[in-house]
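Next come the structures, one after another.
Nothing in this text is a laboratory measurement; each read-out follows from the coordinates by a stated rule. Computed from a predicted structure; not experimentally measured. Cβ atoms are built from the backbone, for glycine too; each structure is taken alone.
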Structure 1
Amino acid sequence: MAMRIHRPTIGPLTLGLLVAGYVLIVLNNTLWSKAAEYFAGAPLEWASFAIGYVALMFAGAAVFSYRYIAKPAFILAVVVSALVSYFVDHYGAIIDRNIIRDVFDTTSGEAGEYVTAALLLHMLLYGAIPSVLIAWVRLRHPSFLRQFARNALAGTAWALVCGIAVMASFEGIASTLREHGEMMETSTPGAPLVAAIKYAKMELRDRNVVLQPLGTDAIQGPLARVAEKPLVTVLVVGETARADHFSLNGYPRDTNPELSAADVVNYPNATSCGTLTAVSVPCMFSVFGKSDFGEKKARSTENLLDVLQHAGVDINWLDNNTGSKGVADRVAYFHSSPEETPALCHGKECLDQILVDRLGPLLDNVQRNTVIVLHMLGSHGPSYFLRYPREFALFKPDCHSPHLSECSNEQLVNAYDNTIAYTDHFLGQVIGLLKQRQDRLSTSMIYLSDHGESLGEDGLYLHGAPYLIAPEAQKHIPFLTWLSDDFAAAMTIDTECLRDKSSEPVSQDNLFHSVLGLMDVRTSVHVRSRDIFEACKAHHVATGAGRSLHHHG
């Protein structure tokens, strides 16, 4: 005779309190550690915050403690909390609206890199097993009115406890949360719930946005019209490269041997508009500077590529990342395909060499002034080791795991530096292709990264921290230019002047206006003070001052 296992029977509210207690104690480690740090020396404020937060969670549980919705709601809360806690605890992730948007923009290949044995084990222990237990227990089902009365009474009581606790130390708690707002963005399941609501509101608000034209008066200027050869600028948008790991910027390792020999103009004091691709890429191509940038404004206004097209410049976007974030919606677009070039790809992602291989034939078919954008995969983590071929594992031992805690800091930095060295080689190849075609094209290149990366400093990994609190490693980006002799002469640009001014602060705000100026596109939306080339053109630089208008390419 088979033994029957007794299934305990409890009320929905009791189950809700048990689930809330589990999430509070087991899946909010980062929140409690940050609270202990930020409230250190203020035991009353710490106690008030802790009591208030616990009471808030219990009050929230009461809202969902009803027949039919209790189990699905609590299982979802546990699974989401387990998943979020993994990334918050292991990578120092901050869960806000931009992170939610990044999740929806992420490709399956990129997402697959995060699916490790460690993540699966974590989800089994802290997500799946508790969910099975929630599903297993029997729920007592009193009448709706009786359950409503119980839940309302319990929820109100806990809400009152929360309010009293917070008001007991309101000034201290409010001050701490203003100064360390990111603390609550590590909480589960509150942070992902709030972020998802904000993201949904943004998507609903912007769903019917009407695109507004920009720079429709754009024309090619006199220099561009009389140039003997087509003008070509290759704009390389890097990914996750931090400036302080470029030897061009003083990093002690030689991560830029090819760029150092290519006579580029380097801008060591460059900053990004955001700490996520989904923010920085639309921002750098928009007419709005960082201070005026907004997602709705960017979606509803044409960008740099549109203005160039208005002037009759040909545009091509070659992508090896997660897409253009809407920037290239109205131009010729190519995305890398593992099916087409399996030798350069692993799974659903490809080495950036695929862009170089595509660039050569594209250059051969250029007939008029052209801008080509290359969107790299660059140094995107956590699988840094997949971003470069084995022959570019120059710094060893390098980390071979996407689960960064499995590697020492030395291995992690070595792998990351290998990605920078491979980016250097990539850019060297781009310059090489441009030089090879100088008999029929006047060529230039601009490179800048979308944002930087944290490599364990202060317990932070990867990127995506809110900009106001993000470390410099996530905001300080590499930015450089290269001009061929013919291009510099055609556009009357004094490259020695560029070098003299290169130490001045620049940012992604400069890109829109600098590309227009570099391609000699005349339009009312071109702000010359934001154009890094403007002050070094012939009409600003006195002739006969001993400067060369040529770049020794």
Structure 2
Amino acid sequence: MTEHSKDKTGLRGASILKPSRRQLLALGASAGFLTWLGPQRGWIDAAHAATPPAKPTGQAIVGLSQEPTVFHPLLVHIEVDEAVYFNLFSALWRVDPKGAFQPDLVAEIPTVENGGISADGLNWRIKLKDNVKWHDGTPFTADDVKFNIELIQNPKFIAGRRAGHELVRDIKIVSPTELTWRMEKAYAPYPAILSWTFLVPKHILEKEADLNKPAFTTSPVGTGPFKWVERVPGDHITLAAHDGYHGDGPYLERLIVKYIPDMTVLYTQFQTGDIDYIGLQGITPDHYEEAKGLADRAVMPVPQPFIENIAVNVGLPVFKDKAVREALYYGMDKKSVIEQIYYGLPSETESFLPKQSWAFNPDLPKHEFDPEKAKKILDEAGWALGSDGVRAKDGVRLEFVNSTTAGNHVREQAQQLLQQNWADIGAKMTINNLPPAVMWGDFWMQSKFESAMVGIGFMIGPDPDATDFFSSRSIGAKGGSGQNTTQFENPEVDGLLAEGAKTVDLEKRKAAYRKMQEVTRAELPYLPIFQYAMVSGVKAKLEGFTPNVNVQENCWNANTWYWAT
């Protein structure tokens, strides 16, 4: 959610904690900070893009295959909701395509160099911009920042993420535009966490009777470039330009987020011009070759941090045995999934981190498709083959349900291939796909699924911390705060997560996260398949669109989109 022009403080890519962000944030460097100017001019430096309009003009329609449903950004939510958050709300700072932080609500990025953060990382001073207002005209102040952090810390609030925030102590209001706090201990991922912490208004939320089901979500108010107009459930959300926005733009009068669950229909509407940008999962690989030839369209593979996995609920008897997880992984024909179903666009992986991450471990054991080895593992672990072709052990059948978003025909093909793969080794998988709002609601968040085909961005912006997904304290079904929906518990991983977060020494952090990848690769709470290469599609005249591997959805900078004339 970065402005294209140089920010007003002049601090482009400023470091928050030593070592420099340039060293730490290699992720996303390959994406560049470029703007697409259509088939004739291609990608150019944003500073040389055409001039945006003097006032908001026109509208852009964003097409998504999943429906945003959670409109309080501090509650538990999934990636698709952030397509709305980036435009409705603001964070203290943002992360750009190169992994550098840019001011949003702050006047300057706090750093060790400028005195905003003490050398030991414990004492913070935040200076906010003057004259920022909520969409209802109420001034945004340091009290709002304090309220948000304390709300996240409130044990009665179902926070989407407490990691980092729970370490903040002694928040003091210095003035309406300045506050300080102390960290209980240094926590290296916290700057990245704050770049994804969209703030909500104290003056509205403090009056709510139910923190977890506030009336606020029916008509949310933010400080972002667009303000709420309406939501038609199952169809679309309309946002309108906020003329009092504190940053660049917005240059569009309206931003419409349209929900089309059938990805073939979504692509058809992009063909016909009803959709201006296909986001989240993009154009399905089977349509890529055709899409590249569409007139007045810019279609390109865009690197993403998401990893496609089979998530297994290790809290269930069938998946508690590590031998089952190992056998399923050996029995998975990954190569055919990638080459035959995804047309070779994504890249095979063994890690939960994308290859662009500075903490990525390239030395993990390479996957082998070896059904005979899978059978041997199960035989030796006591999973005996029954007369019906399904194995069992101690009264537990090797039988489970796999679920994902209904209407995603490419994933459905992958499920069918894996269903046959696993039947061949004596594991019975039943497919039961659900509408997005059901699939990724409590069914996913509260670990009610058995197994799931899911794409996850495990990082926090450019930071490799994955506490939300692997910490034993992040299991929502057991009262934790986070998205450890596989219910994976491993003391060594807990220790490595703590070790990677407590220091800003790059090499020490890298060692901790590389070791952690070895453990998760061995334990397999997720069976990793590939890293996404999303096929993005935009109309050629929609200027300002900039892919960003460090965010969850490429609507992150819609405030700078506009139509070329």
With distance in nm of label points 7 Å out along Cα→Cβ at positions 294 and 502 as the yardstick, tell me which of 1, 2 scores highest. 2
Read-out distance in nm of label points 7 Å out along Cα→Cβ at positions 94 and 190, computed value 2.5, structure in 1, 2: 2
Structure responsible for 5.3, with distance in nm of label points 7 Å out along Cα→Cβ at positions 126 and 382 calculated and labels 1, 2 on offer: 2
Out of 1, 2, which structure matches -13500 when helix-only ellipticity at 222 nm (-39500 (n - 2.57) for each DSSP H run of 4 or more, over all residues; to 500) is calculated? 1
To test your reading of the models, identify which of 1, 2 gives 16.0, 50 for Rg and Dmax of the Cα atoms in Å, for residues 326-397 alone when calculated. 2
Comparing FRET efficiency 1/(1 + (r/R0)^6) of positions 102 and 310 (r between Cβ atoms, R0 = 41 Å, to 0.05) across 1, 2, which is largest? 1
Thinking only about percent of Cα pairs over 37 Å apart, which of 1, 2 has the largest value? 1
Can you rank 1, 2 by distance in nm of label points 7 Å out along Cα→Cβ at positions 286 and 358 and just name the one with the largest value? 2
Taking distance in nm of label points 7 Å out along Cα→Cβ at positions 142 and 374 from the coordinates of each of 1, 2, which one would give 5.9? 2
